[in-house]
Structure I
Amino acid sequence: MNWLIIAAITWVFVATATALLPMRWQYGPGITLLVLAPVLIIWLGHDFGWGWSIAALLAFASMFRNPLKYIYARARGQIPESSK
């Protein structure tokens, strides 16, 4: 089996398990998943075509929309509200 498929399946299972954790325990695994996702998306595009990579990027942006909004606001020098 292709290493990319094994890595992607592992990423999905870890993301699912992370979503089931209480919010205070999600930060560490969530940041790790956030960092690893672009690597997997680029690897996916390289191995299977960039159309799949675009689909994966859209799914990633949908799943991580709030953390990405926060990072974008911090990069612009704003202090975003934290979720309660």
Structure II
Amino acid sequence: MAFTGTAPNGQPYSDKSKIAAGLLQIFLGTLGIGRFYTGHTGMAIAQLLTCGGLGFWALIDGILFLTSSTRTDKQGRVLRG
């Protein structure tokens, strides 16, 4: 499924998927993999060092990736569905 045009914030859609980011974060979030995927390296390293906030931060972050329509990649582009 290709998204064309611009996202609500006026930027083009990201080439990253919010479904992929959410699932990576739920299953591998203790390693910060979902955040590395979206380009948020600082946040990913923090999750890696804290084991994803003992799993709670990773799980909540993964759910938010899947349910939110405003999650962005490092360049501020909205993740595609």
Structure III
Amino acid sequence: MSENYQYPLSLSWTPEEMAIVIAFLNQVENYYEAKVDEKKFLLAYQAFKKVVPSIGQEKQLDREFEQVSGYSSYQAIKGVRSK
């Protein structure tokens, strides 16, 4: 895993949508690196799903993010929901 990596973002998103996706991915990083606030995490995920409503696109972003960061948003969501 590289310390310096780029988030998988779509150029079709507005700056606000990019900020929402980055905020969610930051929550995923927090899940793995520190303690995550479950409510904040789930609120960030809800906002993310408004930007990325397609499950297929969500899976692709998860694969791309995991490839560059080593962190799986799917596993983080699963972990937060199981608490």
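Since every read-out is calculated from the coordinates, none of them should be taken as a lab result. Quick caveat: nothing in here was measured; it's all calculated off a predicted structure. Cβ atoms are built from the backbone, for glycine too; each structure is taken alone.
At-a-glance table
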quantity: For Rg and Dmax of the Cα atoms in Å computed as 11.9, 35, the structure of I, II, III it came from; calculated: III
quantity: Structure responsible for 14.5, with mean count of other Cβ atoms within 10 Å over residues 32-39 calculated and labels I, II, III on offer; calculated: I
quantity: helix-only ellipticity at 222 nm (-39500 (n - 2.57) for each DSSP H run of 4 or more, over all residues; to 500) from the coordinates reads -25500; which among I, II, III; calculated: I
